[in-house]
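Student: Scrolling down, you'll hit the structures one after another.
Bear in mind these aren't lab numbers, they're just calculated from the coordinates by the rules spelled out. Just so we're clear, the structure is a prediction, and the values are computed from it rather than from any experiment. Cβ atoms are built from the backbone, for glycine too; each structure is taken alone.
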Structure P
Amino acid sequence: MDLLHLLDHHGVASHVVANVIAMHVEQASDVVPGESQETRLRFINDDIRGFYTDRRVQNRMPPLKMSNLYKDGFPELHGSAVKAVNTRALVPYAMCLQERAAAADPSAVNKHCLKVVQSLNDAIELMYAASYFLTEDEGKSWTGFCIVWV
């Protein structure tokens, strides 16, 4: 599998992260305040910078613009500065943002979005740490996989 394209650049991570961020940019909340989408996006960009500093993230996404969040009318991270490595590095932030959203408003949408981004983060951590074939322990470590052992 080509993880760079399947998961990262224009892959699942691009769509999941963009959907999480777009959801918070489109509507103000206690988690992402602001009277306009631009104000909320600035808040998220500042929040991302703080997250990067706290976690010592090396592969940083430059400040996002509204034009980076949508492609052909649907959320997808894209643009000249959006690369596979900085998209993948933004997944843990999207998970933390969604954890705060689900804690503040445990609606079905927030809880389901949290489960999606948590599962994506778990999958990325497992697949980038594992060798070409998963060991039995690696396969059992993430319950999101359905693995048949022969």
Structure Q
Amino acid sequence: MANEYITLTNSDSSLVKKYRVTADSYQDREEVLETRQITITGKTDMQTGPSKRFWSYDLLVWETDPTDGDKGDADTAGYGTLAHLQTFFRYRDPSATPTNRLTLTDHEGGTHTVYMRGNMIKKPMGTALVGTSAVFRVNVTLEEYD
């Protein structure tokens, strides 16, 4: 069964959050790791390695959880805020607790061990930048962990 969201879980399961995904931004790609150099004789020296899988998403993220206010929005229960996403992004130490390894549960229910890489770019979806009305479109890239 397909979902309109993904789930991120940190390595000790102390943080588990769902994130809505915009369909037009979704990319699931596999890349072969390789190096190429031109030798002194003009020939190509190419070394290939394993393939890696990458997922790119634009996530719809609230700055503040709408369920925390007196309005109460059950539709957002269990979804991560911008601060939660930043916490996932800032895990860097593979020997810390929690580690930089995350579990991605994709929109089809498949699970993958990943880490966040590159940049986390956030764009406001309206005029509000703080509070329960502030929603951001946040671009993230996840890379399959060896």
Structure R
Amino acid sequence: MNDNTLSKFGGTCAILQAVSFIVVVITFSSVPAEQRQITGMYTNPGAFLESFAKNPTLLTVVWWVEALSVLLGIAAVPAISESVRSTNEGWVRWTSTLAIIGLALWALDDLRFLALSPGRAAAYVQGDAAIRAALTVPGALVHFGINK
């Protein structure tokens, strides 16, 4: 008898991942403009930090849902791999490993940004010129998941 529980679980995770990415897109479109500018490599990191300090809710939801989504993607990889494994087992194993590593790094980056951004934003708003300069140096706010 063929056990298809992995396929069912992976398929469910893939569907939930797609739904969560839709939530990310819809929520991100409601994020204040100063916080959306991060797609432009933080053209004004000071404005981002000030805006995030005032209203972090929507962008925080985006990062949490995005992190959950990529974790669902990790769960879907084995099921997807199993469905095509017979084609070329070596390549499927290799690409599955790369997918899991990439998705895990993406989730960690979202969680890292979730952990660091509130403190950075508060320090920027309350800090003097030196602290503000340190928090806005080029690359200080680079976020792997969004900055492409």
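Student: Quick check for you: by relative contact order in percent (Cα under 8 Å, 6 or more apart), which of P, Q, R is greatest?
Tutor: Numbers: P: 24; Q: 28; R: 32.
Top value of relative contact order in percent (Cα under 8 Å, 6 or more apart) goes to structure R.
Student: Quick check for you: by distance in nm of label points 7 Å out along Cα→Cβ at positions 102 and 118, which of P, Q, R is greatest? Don't skip to the answer; put the middle values down first.
Tutor: Numbers: P: 0.4; Q: 1.3; R: 3.2.
When distance in nm of label points 7 Å out along Cα→Cβ at positions 102 and 118 is computed for each of P, Q, R, structure R gives the biggest number.
Student: State the single structure among P, Q, R that was used to calculate helix-only ellipticity at 222 nm (-39500 (n - 2.57) for each DSSP H run of 4 or more, over all residues; to 500), giving -19000. Working shown, then result.
Tutor: Details: P: -19000; Q: -1500; R: -26000.
Structure P accounts for this read-out.
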